[in-house]
Structure P
Amino acid sequence: MSQRELDLRFSDHAIADLDRIFVFYESRNERLGERATEQLIEGLQILTHSPFVGRSVSARLRELVIGWGASGFVALYHVDVEQNAVLLVAIRHQREAGYGD
C-alpha cells in the first residue's frame, strides 16, 4: 500500500519570503530570480512524501536545507498529520540570520 502524499501549504510569511528572495535575485540577473524560486519550490517537494526529513528545531517545527549554488536556503515548516499537510512557515537564505518577524 502506498502512502498518500501530503499537501504543501504556504503561510503568508513564507509567500512573502519567496517574493523577497525572487526580487533579491532578479535584481542581480533578470532570470536568476525565477531560477532561484523554481529551485526552492522543487526542493520543497520532498516534504510531500518525506515530511520528517528535516531536522527538528522545536516540538512543532522542523528545518529543511535546500541547496542553491555554494550555499542554499532553509525552510521552516510544521507537519500537520491530522490535516495531511506540511505548512511552510518561513524561508530564508542560509547566510541570513533568523527568519524575521
Structure Q
Amino acid sequence: MDVTLREINFNGHYIIHTGIEDLGIYPVGGLNYSVEEEGEEDIKAWGLNIGAGIHYELDHHWTIFGEFIHLTGELSEETTLFGIFYTLRKKHSEHD
C-alpha cells in the first residue's frame, strides 16, 4: 500500500557569529502541518520544528550550510539537510 506524506513548514533562524571568520551557527524553530495518506485513512497533525544549523561563507556570494531539525508531534521525524546558496546582492560594509 502506498503512503503519501505532504507537509508545510514555517521555520525561522537567527545566525550567531562565532568569532571564527565567516562561520556562523543558528538555532532553528518553526511550525509544521503534515498530512499522511495511507489508502482510505488520513492522519493530519500539527508539530513543532526544533533544531540547529551551521553555515560558512565561501565568498561574498556563496555559502554552504548544514542543519538538523527534529519534528515533534504525532508524525514526528528527523531531517538532516546540507546545501549551498547564492546571495544575489550582498550588503557592503564600510571596509569594502
Structure R
Amino acid sequence: MNEAFALKILKRLVEEDKFIIINRRAQHAHPVSNEVAKIIVKQLSLEDFIGKSEDRDRPGEFLWIYKTDVGIKYYLKCKFSSELDMVKFISFHIAVY
C-alpha cells in the first residue's frame, strides 16, 4: 500500500467511526478524544506522512506514522486491519519532540 492510498483509507475509516485509540501508560502519550481525532485526521495531508515501519510484534504488518501541526503538533501511529475495515491508533497524542 502506498502513502496516498493509506491516507485515503485512514480518512475514510475515521470518518465512518471505524477506529480505536489505544490508551497507553506513558504519561506523554495521553490520547486525544475521538472527536479531536476526527478533526485532525480530516486535515492530514501527504506532507504529514513521516514513514511506515514494520511492526516488531507482528512481522509483515506495518505501522503508519504521521506528524501534523494544527496549531498544536500531534503524533499519530496507526495500523490497519488486514481487511482494511478498521484502523487502530497505537499513538495519537500531542507531539513531545
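Bear in mind these aren't lab numbers, they're just calculated from the coordinates by the rules spelled out. In this text the structure is predicted, and so the values were computed from the model without any measurement. Cβ atoms are built from the backbone, for glycine too; each structure is taken alone.
What to note about this one:
- Structures P, Q, R, by distance in nm of label points 7 Å out along Cα→Cβ at positions 25 and 81: label with the highest value: P
- Taking Rg/Rh (Cα atoms, Kirkwood Rh) as the criterion, the top structure among P, Q, R is Q, with the largest value.
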